[in-house]
Structure I
Amino acid sequence: MVISHSQNVAALTMSSLIFKNSVISEGGLVWFSVDEKVRPQIKQGLLSLLADNDKSKVKASSYVIASVASVEVPKNLWDDFLPIMTQAATSEPYNETIRSAAMQTIEYMSDFLS
């Protein structure tokens, strides 16, 4: 993934924007063309990036996660998304970076849905 390997902020920003646009275009047609056995692995990898120490990676992954959630959640294909984000945003075991990233991810998803 570009997000996990890039140190270039411009590359992170551009790749997350391109990914978001391709995921949400045409009701998620591109995202849903990805093998349904692979999609959970991608989502898990993205979720793990919310704990990264690099704020640029956290922001980019938050943006990408929100785009995926914006097409999956309305179709009931990611039932545990909101519980995961709510727990991460409110639970004490998580650090401030993760709490903030979870809240930002929910905000981005709301924006993509409106």
Structure II
Amino acid sequence: MPTIAEDYLDFSEPEEIKIRGHRVWLHHVLKPYLEGSTFEQLCEQFDTLSKEKILACLLYYHHNQPAMDQYLEGLWETFRRQREESFKKHGDWLGELRRRKAAMDAAANKDSA
């Protein structure tokens, strides 16, 4: 008999858990859930996923919570390091983009007022 992992999750990449048939990873669903989103909010946010797939993500998380918490902690740390390295490498460029976006937002707010 297949398990939830086999039916709904793709473990083909060693460090990533993807939702089968989608370009959505398990951590995309779990982050808002762990920040307090309800099942209904998750369904609205991930409207390309069936309710069954979202429930499978939550069930897999709760069934494997200690390992999943460790996995997510490592993933968040990897993302943090990548952002830090990117900023060191591209900080001037990113700063310029942020400055331009702020100017565009200010102009748009001025036009709508």
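Every number here is computed from the coordinates shown, using simple stated rules; none is lab data. Just so it is clear, the structure is predicted and the values come from calculations on it, not from any experiment. Cβ atoms are built from the backbone, for glycine too; each structure is taken alone.
Have a look at I, II and say which one yields 26 for relative contact order in percent (Cα under 8 Å, 6 or more apart), as calculated.
I
Between I, II, which one scores greatest on Rg/Rh (Cα atoms, Kirkwood Rh)?
Sorting by Rg/Rh (Cα atoms, Kirkwood Rh) in descending order puts II first.
For which of the structures I, II does the calculation of helix-only ellipticity at 222 nm (-39500 (n - 2.57) for each DSSP H run of 4 or more, over all residues; to 500) return -24000?
The read-out comes from structure II.
Which of I, II yields 0.65 for FRET efficiency 1/(1 + (r/R0)^6) of positions 29 and 61 (r between Cβ atoms, R0 = 25 Å, to 0.05), as computed?
Values: I: 0.65; II: 1.00.
Corresponding structure: I.
Among the shown structures I, II, from which was the value 31 of percent of Cα pairs over 18 Å apart, for residues 13-68 alone calculated?
Answer by label: I.
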